[in-house]
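Multiple structures are listed underneath, in structure tokens.
Each reported figure results from applying straightforward, stated rules to the coordinates on display, with no laboratory input. Bear in mind that the values here come from a model prediction, so they are computed numbers and not experimental data. Cβ atoms are built from the backbone, for glycine too; each structure is taken alone.
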Structure P
Amino acid sequence: MLKRVAIADLEVGMFVHKMEGNWFSHPFWKAKFLIDDAERLNTLRSSNLDGVVIDTSKGRDLAAANNIGHQPRKPPVTPSAASQPDRFKSVKARSVIQNDPVSTEAELHTAQAIAARAQKAIHSTFIAARLGKAINVKAVQPVVTDILDSVRRNPHAFSGLMRCKLKNELGYQHALAVSALMVSLARQMKLAQNDVLDAGMAGLLLDIGTNYLPQVPDLPNNDFRNADPKIWQQHVILGFRALQHDDSLPQAVLNACLEHHERIDGGGFPKGLQKDEISTIGQMAAICDTFDFLLTGTARTGALDPAAAVQHLRKMEGAFDADILRLFVESVGLYPVGSFVELRSGKIALVIDEDPGDKDQPIVQAFFDCKTRDRIVPHRIVLAQSANENEIIGTADLSGFDLPDEAQLREMVFLTAHKMTR
């Protein structure tokens, strides 16, 4: 017999037949299971589910439960529109008033609101460029300020969100991600305030030139990196020329847009510049831009795990300035947020946060056991406070396991770990 029960009425021994909520309302991948221990019960009770339908023929009953055939499901209660705060106004006020350090958990919801607002500004700017209109740089300047304020409050929340939450439009996601990476790197390099802002602006505009490229039919993922290199590489010069028309842009931003594909060994484009000929911000942009694109992959190359992307950058001998690259790795960590890692215990986990007290041992969310080849109840592990069995032994290889696509899995684990919705 099927009965609907409230989350608070669940007990160990009940058999879950159905969970009322979307995929991201809970951390469970199996649709039907027995609540066989207190940990699983507590995980259910702390979820965002509206309710649960239990099967009393397979588990414990609850006399107070209502028969699903006779008790209609009550719609979730939501505040009236008048009582809901203007999310973006509150974000703006916070960016002006509150810049004290906060936890990743606390900053993520603000970062999500900033990203949504920023995407609209970038979308308008890119569309204007495609229509041949002048680029309105002033429209995206508040985006950089918001990102800088977010990074000040927490250095990993915004970048972690960009890395873990699926996006519909690669170009906008890349612009926001690189801007945040540039801001974090500039702060790690202890650059002056104006230079940090220039770095963030450069990150947003690095690939503005892709909007001026000729249309390519059937382009995979609408990603110009999948086009003929002779076409794609034109975006650097095209973007630089377009940005030159805006007298308000600092020369440093122009330099970064022109030089972000140059390499210190002379192997880059468009001019084949070498180390001393490339500006500092241009060298910074080359690292940040490459790192983020390694995470997405192309039709010719697969996407890399964030930790694998860090190692890939370090192996690109002669491409990047060693000191700037070292500071970049310090800013994102050897195992950046969003990395799948394997623990000595055999568990697979996702890095969900940095531990301020020990940056070499991040905070992870374990969700799979390689020994049993089965999913486990997701749980948070603070590695610096844990036993040696939870030591990271390397980047996890997810192939061969019955798991969702890596990008979907990363988003699901990250959002449920921080109790966020899509």
Structure Q
Amino acid sequence: MPTYGEKEHLINKAEAFEHATLGVLQSGRGKLPGIDAWQAGAVAKAPTIIYDINGTPLFYDYAVKAGRTQLGTVRTAASKILGAPDVAYEFGARSIDFKGLVAKLLPKVKKAHRGKTIGAPRLVCYCYPKLGVLFPLTGPGRERSQAIYHFSGNEVPIRDPSTPIEGEFAYSFYDSLKTATRKKNLGVYAVVDDYRAKLTPALRKSLTTVKSIDLLHRRIEPWRLTSEIVRELAYCPHYATTDARGHHCFSVHGQQKWDYCAVATAQMLLDFFRYHETQDDIAPALGYSAGSGCPSDQSGGYATLSNNHLKATFDNSATWAKAKAHLQTGNPLKSGIPGHARACAGYAYRRSILIPIGGSSITDRRLLIYDPSPWNSDYAVGGSVYWENWDAVNHTNFIYVSIDK
């Protein structure tokens, strides 16, 4: 009888590393914008392990480095039930001082949970893709619980992922996956992994020994590993390849408060249309509630904040085709996922073929995401930019924004 548990289908790190390296290689060959700078670097072999709040490894985050300089991060799945092995390509350096965070948070945890024994903390993804620290707790009667803390120092409440709020709450990514989704995702992973498994032993060795992606391109040429990207970047036909934060006609804004993801997303989209407001001024128009966030449908706030010059349409049945169609108009959109809001600036579709070895082919679909997380009181410093695999995430809603003609 088949099983669909995440623990039964964990991916070993060596396999995940190969998927991370192949993903960067193929994306570079297909000229995925922003990845060209990565070709001078290589994928670091030791990942940062990101856990689900249920205690199981969820992601392996591999740094892409050229010497000591971090060019970006490849996020890969830690279990086959997530489907796509490479979840996202994030631009720029990322530094998480986990020990420092734990030392900063521990006094708050002890004060809030007096009388309980605190176990070994873990770096967790508590609401995709937001990271925090989980502290296991044991009460006087040996009852077990846990406390999840945002990097800002706030304790994050646990809620059902279907809660129609975009702000701050925690849920288990694994527990949100239904059996049918897990079964489908195992099939997706099998197809992509078959592609990896058919590489020759010499090429598999090259993935772990060659010091740069650029050299791998030359080494891989006899195998004719091809990659074709069809893409549409919104706003203009050029791309800031030297800017680690991404497409320079649209800049990322970090959320200035821990539950301001929808607010910062609105600020990004409004700024594109030259309606600049502070995040504190934007929040009331979106129905923001302190310590919680905003309702999923914030469309009315865009009209209010632009004196009805912008049209914002809420859609709670997000699809790839709809995202692509709206981006092709040259307009941005808000991408809603459980508990979180981000801005989206483009899409890419890739088809890769390994010709002599079985003729295997794989495809992936990506959105260019401008994420207001991680939080920073200086919005020009916070946030992140990444190409996200469409099929790795549960998309809940869009808000399409354009000039109201």
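So here's what we get for this one:
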| item | result |
| --- | --- |
| Test item: distance in nm of label points 7 Å out along Cα→Cβ at positions 21 and 277 calculated as 5.0, pick one of P, Q | Q |
| Comparison of P, Q - label where Cα Rg over 2.2 N^0.38 Å, for residues 133-268 alone is highest | Q |
| Which entry (P, Q) yields the derived value -13000 for helix-only ellipticity at 222 nm (-39500 (n - 2.57) for each DSSP H run of 4 or more, over all residues; to 500) | P |
| When FRET efficiency 1/(1 + (r/R0)^6) of positions 61 and 301 (r between Cβ atoms, R0 = 41 Å, to 0.05) is computed for each of P, Q, the largest belongs to | Q |
| semi-axes √(5λ) of the Cα gyration tensor in Å, for residues 45-260 alone from the coordinates reads 42, 23, 16; which among P, Q | P |
| Highest-scoring label, criterion being relative contact order in percent (Cα under 8 Å, 6 or more apart), among P, Q | Q |
| Structure (P, Q) behind the derived value 1.02 of Rg/Rh (Cα atoms, Kirkwood Rh) | P |
